[in-house]
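Listed after this line are the structures, all set down as structure tokens.
Read the figures in this text as sums done on the coordinates, not as results from a lab. Everything quoted here is computed from the prediction, not taken from an experiment.
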Structure P
Amino acid sequence: MSALPPTLRQRARTRATLEHLLLATVAQLNPSERTVAALESIDWQPEHTVLVAAGKSALLMASVALSHVEQRGKAMAGGVIAVPAGSAASLLAGMQDEDDTSMPALLPSGHPLPDVGSVRAAQRAWRAVAQAPEDAEVLVLLSGGASSCLAAPAPGLTLEDKNTIVHAVAARGYDRATVNLVRKHLSAIKGGRLAAASSRRTTTLLVSDVVGGGLGDIGGGPTLPDPTGMRDACDVMAEAVGRGVWPWRVRSYVDAVLAGEQPSTPKRGRSSDRVALLAGPDALVDTAVQIAADSGLNARVFARDMLGAAEEVAQRVAAYAHRVAAAQPGQGLCFVGGGEAAVAVREDAGAGGRAQHLALLLARELRGIGGVTVLVAASDGIDGNTDAAGAIIDGHTWDLALSRGVDPARALLACDSHAALSAAEATVNTGPTEIHHGDLILILAA
């Protein structure tokens with residue numbers, strides 16, 4: 001249904017509602033309380049604790065764990081807290097007493113691309129686990145971004161070798177689970193290798209950012225046995241990047257593993273080890289539905305795992321948006337979904353991210369359609385290489401960008417969605433949220 005452009009007041013009201021739903025959802029997913037509950041439920045109180053925390057929620061989760069240990073009169077035995085460089089948490093890194101090796105070191109690490117800080121953090125984690133005292137247990141806390149924050153290349157590889165392959169696979173538009181498959185087979189600590197560094201019991205608490213994946217996909221599964229093999233990773237790598245252009249060290253390492261000359265990832269774990277999922281993409285969707293309902297909206301889930309190429313996801317989301325637009329006015333419909341669209345990124349890509357690219361595709365799909373507004377946002381508050389979390393679009397966003405001198409069609413081709421959405425004043429900025437459970441999609445009757 002076509003409609004006259006909504007008034008500025010109508011657009012502002014609808015935008016404010018969607019922003020409130022996003023911010024309130026994120027606020028309720030703070031992992032601190034869930035970490036406390038998990039530690040209490042397993043009665044965590046070994047004499048010594050080796051702590052390894054990594055990801056966007058690492059400091060929040062680690063702070064709770066440190067307090068838990070202290071309150072029970074127990075002691076720490078080192079470890080690491082690896083957080084994204086540039087985050088608020090990373091600013092505290094220089095305030096630590098570096099001589100106190102009993103406490104985990106707070107280290108800034110590369111994200112979204114691993115850097116030397118990521119390697120330093122991984123090496124610190126490995127040493128702490130390998131040298132754990134006899135009366136110690138290992139506590140591992142992983143959240144979104146852990147794969148990048150805690151990264152060390154496999155023996156004989158350089159970080160550049162590993163990053164080259166992983167970046168090429170991600171740029172081809174593979175989903176997160178497939179990218180993590182490749183990561184773990186080129187890693188020194190992922191795929192269960194960190195836990196294998198010690199015979200001490202390991203407990204892993206997970207806050208997942210992987211839509212449609214398994215527990216071993218979170219942070220690359222450094223403490224979980226890996227059911228996949230190098231052949232699986234090799235097939236993906238060969239399809240994404242022809243074997244002939246792999247760095248020579250990667251070819252040599254892959255061949256050595258396939259020939260049994262280098263160990264593959266562990267296939268069996270210890271029966272005493274424990275793992276618990278504290279929250280994930282389902283929690284993001286369920287929380288948003290509850291908050292929307294509490295706000296008086298007629299909220300319902302339309303999808304929990306919107307995966308696939310961004311163009312395909314846009315068509316599926318648009319179909320639901322058309323249903324909302326066609327509904328009788330006054331029903332307060334709000335469809336809630338989650339997922340992660342895959343975007344094939346050009347080498348000369350502009351500014352944008354997965355959420356904004358999907359939002360701009362939806363602006364094209366819904367061009368000229370009235371009565372519906374859609375939010376697409378990364379739950380961590382940072383979408384791609386921009387400071388925006390995502391965008392809020394409606395049937396007039398596409399033409400508004402055109403009227404302000406930006407061709408959204410060209411922006412899509414150039415992977416420059418941020419430029420078009422900024423011109424249309426459609427971007428959403430939340431700042432880093434310190435959580436990540438994939439992307440949130442809200443379809444609201446306007």
Structure Q
Amino acid sequence: MPSRIRAVVVAVNERPADGLARLDFRTLWKNASWTSGSLIVATTLLFAETILVARFLGATLLGYFVLIRAYPEAVQQVLDCRTRETIVKYLGEFVALDKRAQAGAVVRLIWLVDAVAGLIAMAIVLGTAAIGARYVVHDPGAAWLIALYAVSQFVGTLDSASGSVVRVFDRFGVASAMGVFQAVTRFAGVLGALVLGGGLTALIGALVVAEVVYTLVSAAISLSLLRKIIGFRVWGGLDAIRERRREILGFLLHTNIAGTLKMSSEKLILVIVGVFGGATVTAQYKVASQTGTSMMLFSDPFFQVIYPSLSKMVARKRWDAVFGGLKRLQRVTLSVAVPAAAAVTGLMFPLLPLVFGREFKPAILPGIVIVWGVLPNVAFFWLRPLLLSLGQAKRLVQYRAIASGLQLALTLGLVPLIGALGAAVSLLVMHWLYAALEIRYTRQWRRGIETGGLEAR
């Protein structure tokens with residue numbers, strides 16, 4: 001850990017606690033380190049997998065390997081209910097309030113939603129596998145491989161909430177180990193298939209087996225924790241949350257809409273850049289975006305760590321702990337994020353042309369703009385989990401629609417004039433506006449709590 005970060009974290013932890021559920025920054029850093037480590041291992045092994053397949057099978061078969069998976073994954077992504085945020089919010093709340101029956105019911109509801117969505121996605125892919133093989137893979141013989149991979153995608157949805165369940169119970173080391181196990185199992189399967197001389201069929205089969213093994217292991221771990229802590233029963237029904245079922249499903253719907261808006265706007269921005277800027281400008285923006293958003297890789301693990309804690313604190317209405325903890329956290333994030341953005345800005349000039357080539361020097365300025373554009377995501381990463389903990393998923397959809405709409409309008413106007421820089425500026429405006437709206441609501445909510453005029457439900 002850099003000395004600057006260590007000094008700030010230690011100093012923060014030496015201050016007195018604010019109530020029962022204070023934010024423990026040493027624990028926060030430790031849990032985020034677990035999450036980051038798992039992410040690094042998974043990313044590295046996925047990259048190594050691509051290299052191995054390319055080396056053993058060549059570019060053409062690597063392309064087939066990617067395309068065979070692309071169609072089922074695209075359908076799954078569209079229908080994915082993104083239940084992780086919902087289960088953290090409501091399972092965390094019910095666990096904090098020791099409402100075991102409701103906690104078990106919300107887990108069953110989320111698993112049911114995931115299973116139904118996965119079943120629909122699998123049915124669509126199985127019914128259209130021949131079309132996908134002909135028009136996506138450009139090989140009619142690949143239809144059965146697409147169908148086989150769709151089955152593995154469905155198996156994965158049967159236990160997609162396990163990681164979130166484990167994190168709600170503060171078992172971040174276990175969650176990290178589960179992520180590493182999944183990555184290693186997948187990589188071992190692919191490596192074994194290649195070493196034994198298998199082709200595409202063996203590779204897809206290895207992925208299916210790896211998914212089944214991981215699902216069984218992760219389900220066993222999460223079910224064990226649920227039974228131990230809340231006395232969970234698989235077939236316990238949903239009656240315990242009957243009065244709040246509409247609220248929970250509404251929260252789930254709004255987090256899905258927000259995620260879809262974000263994903264759609266990102267894809268549409270690339271299309272606009274391509275239409276008005278051409279291939280060269282698109283490549284410049286892609287490189288600038290990947291480089292400029294690199295800081296978010298460090299804030300995302302903290303989101304996963306702090307969200308369960310905030311959900312429990314809000315459920316207990318420990319407002320002093322929330323206010324005090326977030327105030328201290330804000331000092332930490334600002335003291336780290338701003339110097340980090342300055343450092344990345346300085347490194348852009350020598351490293352970007354060195355890594356990507358001199359032809360990408362025009363991407364330096366857009367990259368710098370994007371670095372400072374995503375700064376609010378890093379410095380104020382706690383805003384989104386706070387609003388989710390407060391049940392404000394619908395409000396976040398509204399903010400996303402406003403910010404993304406302005407981004408699209410600016411992109412349409414600026415890209416024809418200044419190319420990749422225009423897309424970068426529009427991204428900066430979107431992130432800063434979105435953060436400003438979140439901050440505005442957070443301040444209103446705090447004033448309401450302090451004056452007794454607002455209940456954060």
Structure R
Amino acid sequence: MKKFMVLIIVLCFILISCVKSIENDLQTGGAPIKIQRFVGRFEEAISLNRSFKDKIMIQKEQEESFDIYSFDINSPTIKFEYSIKPQNNLLYSEQLDKDRILKVKQLGNSEEDNILLLEDRSTRNIAKKIAYSGSALISTSPSKDYIVYLAADDFLNRYGLYLYNLETEQTIQLIDTAGEELLNDMAWNISWSPEETFIVVSNKLVFDVERGKQIREIHAENILWSPSGNKLAFIKSDKGYGKAVYLLDVNTAAVEEVFIVNQGEYLPGYIVWNEKESKLAFVIALLDEAKELGDISPYRGIYSLDLKVKEAVRIDSILNLDPTAVENLVNLQYNADGSVLTFTITNHSDRDLYVYNLNTEDFGFFTNIEYLHFEDNENYVCSIDSRLYFVYEQRVMELDEGMTSRSIYRAIDTIEDLYISQDGNSMIIIEKAKDEIILRQLSGFANLSM
């Protein structure tokens with residue numbers, strides 16, 4: 001009898017342990033985090049942004065300045081970088097790092113008197129006659145290794161666009177143009193490829209950064225670099241309305257047309273790549289509505305284009321979505337191989353995530369997911385390899401290519417944002433607790449079996 005009672009007690013303990021194990025699995029989605037680490041705490045409001053690769057910059061406002069901190073997602077030790085102090089009587093200023101600041105000073109009353117200089121341990125004059133149209137026309141590369149600037153070589157008669165290497169101090173002229181054509185181009189901008197090997201000027205001219213040579217003229221309405229930077233997707237228009245999607249291979253300068261809209265439709269310009277560069281997703285709108293409503297013309301369709309076979313599928317038609325739902329689309333995101341496409345639709349305070357597997361045609365849905373940072377199209381969903389991540393009911397959710405979702409982290413407080421390292425091994429979670437911001441790191445979750 002005693003042996004029987006002992007056996008019952010042992011079985012009860014085993015059962016209790018199993019129940020606790022199931023509860024723990026439910027809390028973490030069955031995926032125990034190998035490492036959860038406290039990173040830092042801020043009592044005042046801060047802003048974060050990914051400056052280059054896995055480096056995160058934190059900006060904290062002080063009374064008369066901004067303090068800048070940084071950390072790496074994989075090894076998140078927060079360190080103070082520098083303070084940005086008010087720069088008076090300048091046309092332009094940008095703090096590149098702790099020791100270097102770019103400035104444009106106006107020494108007279110015209111562009112001929114504007115000087116671009118770099119202050120570090122000494123002051124280095126980079127160029128004179130910096131063009132100015134409400135602001136100095138300057139673009140620094142994400143790594144802060146290069147500067148592109150527009151100069152008034154002969155005021156009102158001739159302008160030049162220049163590329164400056166901050167390390168070698170070498171200057172290359174990219175464009176030399178008569179009159180104010182560059183200055184007056186409202187689309188003036190510089191788009192850097194991910195590895196900073198190419199740039200696009202004003203959605204028109206593509207340059208090789210190292211050689212400073214133009215490789216192609218495209219005259220696009222909208223452009224988007226592929227993740228590797230080897231290809232450029234762009235939309236060309238007819239009378240101001242996007243009509244076709246093209247691909248530019250920057251290594252060969254070859255251009256290929258990959259999609260043409262149907263009659264009565266146009267491409268508003270929203271377009272995304274998958275990580276392996278085999279798919280493009282984009283939206284379409286209706287010409288009649290555009291002519292009536294102008295820039296507020298709503299989205300009416302979602303396409304996924306397979307670049308290998310050049311076939312496009314209309315996702316909203318497959319899922320039989322109401323057109324009034326599609327018009328509120330705010331985000332498109334693939335997983336790495338393009339087998340899963342997600343899109344987020346907002347309606348007042350609701351934020352609904354739709355998930356569609358292009359291979360199996362399986363479909364999933366999550367309601368009221370949380371907004372993330374706007375960078376790299378990650379304003380609702382982050383994509384790493386075959387996995388997608390988003391915030392749902394104060395949990396960080398992971399979704400695999402088989403449409404299986406799991407919770408990998410549950411927050412006690414409100415999750416404000418998250419950043420994932422490029423190798424997918426670490427994640428920074430930003431939480432808000434009363435009057436403070438808390439940063440935590442999760443690592444080791446990426447290689448766990450599903």
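For this structure, a couple of remarks:
- Computed -3000 for helix-only ellipticity at 222 nm (-39500 (n - 2.57) for each DSSP H run of 4 or more, over all residues; to 500) - originating structure among P, Q, R: R
- Origin of the derived value -0.36, -0.98, -1.11 (log10 I(q)/I(0) by the Debye sum over Cα atoms at q = 0.07, 0.12, 0.13 Å⁻¹; candidates P, Q, R): P
- Look at relative contact order in percent (Cα under 8 Å, 6 or more apart) for each of P, Q, R: the largest one is in Q.
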